[in-house]
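Before anything else, here is the set of structures, which you'll find just below.
Quick note: the coordinates plus some simple rules give every number you see, no bench work behind them. In this text, all values refer to a predicted model and were calculated from it rather than measured experimentally. Cβ atoms are built from the backbone, for glycine too; each structure is taken alone.
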Structure P
Amino acid sequence: MTLGTSNHLEGAFDAIYAAIAELNLQMPKNKQIQPRPDTALFGEKGQLDSLALANFIVITEQKLEESFGIQLDLTQDDPFSGQNGHFRTIESLARYISSFAENKTSE
């Protein structure tokens, strides 16, 4: 499915939330991720350990390919930087994905 520019951010959130739902099936109830824009993914307040983060990255990349029809390596562009890494929160990841998708569709 190809999304218009105005829908990239919404599509990014949808793909991330779908990945979280799938990941949560593998995790104990007390470790499950809340699908909210302000949920911290990585860093000091991050909710994902290294194995869960790796699984989340793979699942999210798959969901993005299904949704946007593009391949995206979420480990590019210093993703784990505490100040500007895109894995700080769900919203920062969605904005990164949206920006990437907009650039890809405008090529």
Structure Q
Amino acid sequence: MARPKPNVLLEHTDRNFRSEQVLDAEAIYAVFLDGSPINLKSFNSLVDQPGAKYKKTSFSNSGHAFNLAERLNEKFNTDKFTVEKLIAGEQIKEDADTGDYGLGKRANLN
């Protein structure tokens, strides 16, 4: 059975013909530990250098979130990683003092 066609909300194609589409999503699915949201950091513990990578813990597809929660539960020998369905939330604004990190106006790279 074919995957259903996504509902395209917005679309932009740049002069290099690179297209991006904003698609409708039912919700965001996030992996939680003991009922609290988490971040997931991966690094080499033998090397004292920067290079840690932060992995995604929230997805617009529930299957990816369930797969991650299952892998984490197996890796940490627990059942405390769960998937939460986030439908609505509080809209927040970026702090004007730190939003540009001292770089000034952001360049438009399109």
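Which structure, out of P, Q, was log10 I(q)/I(0) by the Debye sum over Cα atoms at q = 0.17 Å⁻¹ calculated from, if the result is -1.16? The partial results should precede the final answer.
On the way: P: -0.72; Q: -1.16.
Corresponding structure: Q.
Which structure, out of P, Q, was helix-only ellipticity at 222 nm (-39500 (n - 2.57) for each DSSP H run of 4 or more, over all residues; to 500) calculated from, if the result is -4000?
Values: P: -16500; Q: -4000.
Going label by label, the one that fits is Q.
Work out the source of 1.7 here, i.e. which of P, Q gives that when distance in nm of label points 7 Å out along Cα→Cβ at positions 22 and 54 is computed. Walk me through the intermediate numbers first.
Working: P: 1.7; Q: 2.3.
Matching structure: P.
Name the one structure among P, Q that relative contact order in percent (Cα under 8 Å, 6 or more apart) of 38 was derived from. Please report the intermediate quantities before stating the final value.
Values: P: 38; Q: 25.
Value 38 for relative contact order in percent (Cα under 8 Å, 6 or more apart) corresponds to P out of P, Q.
Of the structures labelled P, Q, which one yields 8.5 when mean count of other Cβ atoms within 10 Å over residues 14-21 is computed from its coordinates?
Values: P: 20.0; Q: 8.5.
Clearly, the read-out refers to Q.
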